[in-house]
Structure P
């Protein structure tokens, strides 16, 4: 169950990404990298102050799960369940959020995190 999110992404298949969606996902990636910086510097609990500032309920849920101490596998499972239950609405953005929050909990390197999330947008 290590990477439920990537498995789901591969099953659905890749589609051409519209410019508007790419821009929105780029903004999400920058926010997630910012959260990862805070987490690495001050610990996961420091993200608690940022949770309520988030307007995206899916991102808010992911951050809450991280702050509450859920392991990365459980976070991925819960967020993937929401993706499927919501008929894959905002699929790409939610996949990026799921993988980003999971990476924050795992303490992944910030540069690698950004590269990894940008890979969902395609291109080099």
Structure Q
């Protein structure tokens, strides 16, 4: 079965034995996926999100997201990896253009500095 990069969909090898180790040469992502011959790989859209809560309960303290996302402004598919760690106070995000493999945005910053994006944007006048 052909082996592809999970982020940019680059064909890495015709099977696991011919697939080189290490990150993808196009985008630098480590995850790989494989599909039987004949499956429509480009139609695959996947997402995953996990949250961790403290042992005693309460609001989540760690969130990990990854998956495909359609960027409306450019009409392109992107692969997004995002980690929000409230305990350590960190925000990490990497967005990869699935067609070119180019890293569109990469952010590693304190969570306190992560303002004005997504739902935190001020409303339009």
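Values quoted throughout were computed directly from the atomic coordinates according to the rules given, and no laboratory measurement underlies them. All values derive from a computational prediction rather than experimental measurement.
To test your reading of the models, identify which of P, Q gives 17 for relative contact order in percent (Cα under 8 Å, 6 or more apart) when calculated.
Matching structure: Q.
For which of P, Q does helix-only ellipticity at 222 nm (-39500 (n - 2.57) for each DSSP H run of 4 or more, over all residues; to 500), calculated from the coordinates, equal -22000?
Going label by label, the one that fits is P.
A value of 7.1 was derived for mean projected area of the Cα convex hull in nm²; which structure in P, Q was it taken from?
P
With P(r) over Cα pairs in 5 Å bins from 0, in percent, for residues 29-84 alone derived from the coordinates and found to be 4, 19, 30, 29, 15, 3, 0, which of P, Q does the value describe?
P
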